[in-house]
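I've put the structures underneath this note.
Every number here is computed from the coordinates shown, using simple stated rules; none is lab data. The structure displayed is predicted, hence computed values, not measured ones. Cβ atoms are built from the backbone, for glycine too; each structure is taken alone.
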Structure P
Amino acid sequence: MITKLTLTIEQEIIELAKKYANKEGKSLSSIIENYLKMLVGKDKNKEELSPATKRLRGAIKLSEDFDYKKMLEEGINKKYSK
């Protein structure tokens, strides 16, 4: 059953989304519907972790103040600053 839905979205976003939909040859409604299907389907389709992956979970203990974003940034800077 198809039901009408009213959303409140910034005008600029609506215009950009309409241009994107037109470029893709789709309706804005179908894009939003597919996105919502993806969101609600994530929990249904969660894949079970393999036993090997489950055993690895928690294998590395990091300090409470570990900042993975900072470490990632440092690694990227090191890699590309040569």
Structure Q
Amino acid sequence: MSTKESGLLKVLAINKNKVVSRSKILTAVWGQDDYYVSKSLDVYLNKIRKLLNEDPNIEILNIHGFGYKLYVKNKTHYATNR
């Protein structure tokens, strides 16, 4: 995983199950928010989605007109008495 991919995933993971604006992601990972960097974000998100595709409990959602959310399904674990 590249530095940009891990930086992007870190921003999303810190804000797990919360919507993060494109602007906040771009500023945190690239240090700027402009058209060309914005297109790079789309490419990196697709790469990360392919990696996360193996786990059905995790996905990156597009929140139209605002940003993205790293959605992690809650798993309920029941303790078993032995």
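On distance in nm of label points 7 Å out along Cα→Cβ at positions 22 and 38, which of the structures labelled P, Q is highest?
Structure P gives the largest value of distance in nm of label points 7 Å out along Cα→Cβ at positions 22 and 38 among P, Q.
Quick check on the output: -19000 is helix-only ellipticity at 222 nm (-39500 (n - 2.57) for each DSSP H run of 4 or more, over all residues; to 500), derived from one of P, Q. Which one produced it?
Values: P: -19000; Q: -15000.
It traces back to P.
Quick check on the output: 14.7, 58 is Rg and Dmax of the Cα atoms in Å, derived from one of P, Q. Which one produced it?
The structure behind it is Q.
For structures P, Q, calculate mean count of other Cβ atoms within 10 Å over residues 54-61 and state which one comes out highest. Intermediate values should be presented prior to the final figure.
Numbers: P: 8.1; Q: 11.6.
The structure with the largest value is Q.
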